[in-house]
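Before anything else, here is the set of structures, which you'll find just below.
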Structure P
Amino acid sequence: MASGPRLSVVLACYNEEEILASSFAEIHEELEGIGCPYEFVFVDDASRDRTRDLIREIVAAHPSVAIQVILHETNRGRGATVADGFRAARGEIAGFLDVDLEVHARYIPSLVRAIDKGADVATVRRIYAFQLRSLDRYFMSRGYSYLVRRLLGTSLRDTETGYKFFRRQALLPLLDEVRDPGWFWDTEVMVRAERRGLRIAEIPGAYVRRFDKTSTVRGLRDSVQYFGRLLSFRRQLEARQR
């Protein structure tokens with residue numbers, strides 16, 4: 001990889017010891033089949049479990065794979081973690097997907113192809129597999145998508161998906177515009193990308209919730225916080241138009 005990678009995959013980590021090794025193996029296998037030079041960029045957001053030990057073990061076990069590692073000394077939030085990975089990425093195409101792989105790594109080639117065909121941004125639009133235990137997540141996601149479209153005037157169907165790939169040169173100016181360091185980063189970066197006139201492809205992909213890992217989602221609390229972020233962001237956008 002003397003000439004550098006063409007594809008950079010950012011893995012933003014926070015307390016991922018339950019799933020990190022198996023998820024890395026699945027993503028690595030998928031990237032091996034793409035047929036272009038690639039790299040991983042691990043960014044650990046001050047995990048409190050064995051995540052950092054597992055990252056070190058992965059690096060040691062794969063000496064032929066290009067891997068960057070960024071370690072936050074304090075917890076900075078999901079958005080800041082992904083953004084740090086993107087800034088360090090060297091590939092012409094840079095993307096991230098949630099480490100839990102509730103949307104499988106098999107969709108990576110489709111997003112890369114969409115960018116090769118002219119998209120600046122390619123994301124997975126989640127299609128929820130029916131799971132009685134995850135109906136709460138389904139209704140939360142659909143309700144949030146409706147509010148995003150209604151309040152922000154976007155045509156995008158799934159701004160919150162944790163599966164986004166970018167043409168890196170189109171992404172870099174966006175990173176300097178996005179202000180939210182937490183989970184709202186996903187919505188903000190997509191809405192700003194659309195308003196910049198970037199070409200965006202949303203690729204349908206199956207979402208299957210995992211119950212073998214600890215979830216950090218808290219329904220009522222998160223819903224209230226997201227609604228507040230939406231209103232605040234709408235005010236920012238309206239102020240810029242005046």
Structure Q
Amino acid sequence: MQDATDRWFFSAEPISAGASEARLSSEEANHATRVLRIGAGDLITLFDGAGGVATAVLPEADRAPRKPPRGAAAEGLRVELRDGRRVDPPAASLTLIVAACKGPRLEWLVEKCTELGVAELCFARFARSVVAPGGGSLDKLRRIAIESCKQCHRAWLPRITQADSITSAIESRRNLRLFVAHPQAGAPFFGAAIASGGEARRGAAILIGPEGGITNDELNFAMGREGVIVRLAAHILRVETAAVACAAAWAAHGE
């Protein structure tokens with residue numbers, strides 16, 4: 001019987017305490033049985049993205065469902081659960097309020113920030129934004145986040161949201177310590193600010209503007225909400241690089 005440790009799959013249903021079975025979507029079932037050739041009786045790890053994790057065994061005499069006809073529901077594959085457990089969310093969470101960038105760069109941003117443990121990616125519209133991801137784009141980004149969680153064995157999916165303005169994004173997250181990524185000479189680096197301010201480890205949000213930069217009005221609004229200006233590197237970074245730099249600095253300091 002193969003080891004379940006390195007093979008994670010996303011459950012189409014919540015994994016509740018004491019549950020005896022769950023369901024793989026048709027896509028996940030296809031990946032498990034047809035792509036990875038995991039057979040009946042083999043073990044996998046199932047997670048629901050909200051802290052529920054369990055060892056699961058593929059049922060005997062079962063195989064991945066065929067692609068359903070157009071318009072038909074994809075039933076997926078039911079699996080037996082063993083050793084279900086709950087994984088607590090991180091005590092300290094990081095939210096990125098970030099301008100969206102284009103195409104593969106945005107997908108890379110989501111992939112890497114998921115691996116680094118970012119709790120929420122809020123794609124906000126800035127005055128100089130050039131990209132505004134819609135519902136379909138957000139769905140694709142959520143699928144990328146799921147794949148990243150599977151790869152890095154993360155039990156909690158990051159929230160992927162959008163905001164019409166940085167005003168609404170900041171106001172709805174007033175419980176978080178606010179930082180502003182800005183290349184201001186003399187500003188502390190984000191990692192140093194985290195290390196010196198223990199309260200930030202209880203939860204923080206950092207504002208990352210578009211490549212055209214944030215406007216003075218946006219900066220003044222953030223500062224009026226007790227925002228702290230921080231630098232990320234010695235040079236100007238692209239949006240996706242800045243996002244990953246923030247995530248890496250946060251992850252490096254642990255909980």
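Derivation of every value follows stated rules applied to the coordinates shown; laboratory data play no part. Worth saying up front: this structure is predicted, and the values here are computed from it rather than measured. Cβ atoms are built from the backbone, for glycine too; each structure is taken alone.
Calculating distance in nm of label points 7 Å out along Cα→Cβ at positions 41 and 209 for structures P, Q picks out Q as the one with the greatest value.
So helix-only ellipticity at 222 nm (-39500 (n - 2.57) for each DSSP H run of 4 or more, over all residues; to 500), computed for just one structure, reads -8500; which one of P, Q is that? Going label by label, the one that fits is Q.
By the measure volume of the Cα convex hull per residue in Å³, for residues 49-96 alone, tell me the structure among P, Q with the highest figure.
Q
When distance in nm of label points 7 Å out along Cα→Cβ at positions 121 and 145 is computed for each of P, Q, which one produces 0.8? List each step's numbers first, then the result.
On the way: P: 1.6; Q: 0.8.
Of the options listed, only Q reproduces it.
Computed over structures P, Q, distance in nm of label points 7 Å out along Cα→Cβ at positions 105 and 169 reaches its largest value in P.
Across the set P, Q, relative contact order in percent (Cα under 8 Å, 6 or more apart) reaches its highest value in structure P.
With Cα Rg over 2.2 N^0.38 Å, for residues 89-160 alone as the yardstick, tell me which of P, Q scores highest. Could you put the intermediate results ahead of the total?
Values: P: 1.28; Q: 1.07.
Max of Cα Rg over 2.2 N^0.38 Å, for residues 89-160 alone: P.
If Kirkwood radius over Cα pairs in Å is calculated from each of P, Q, which structure is the one that comes out at 19.7? Structure Q accounts for this read-out.
Taking mean count of other Cβ atoms within 10 Å over residues 25-32 from the coordinates of each of P, Q, which one would give 15.4? Don't skip to the end; give the middle numbers.
Working: P: 15.4; Q: 20.1.
The read-out comes from structure P.
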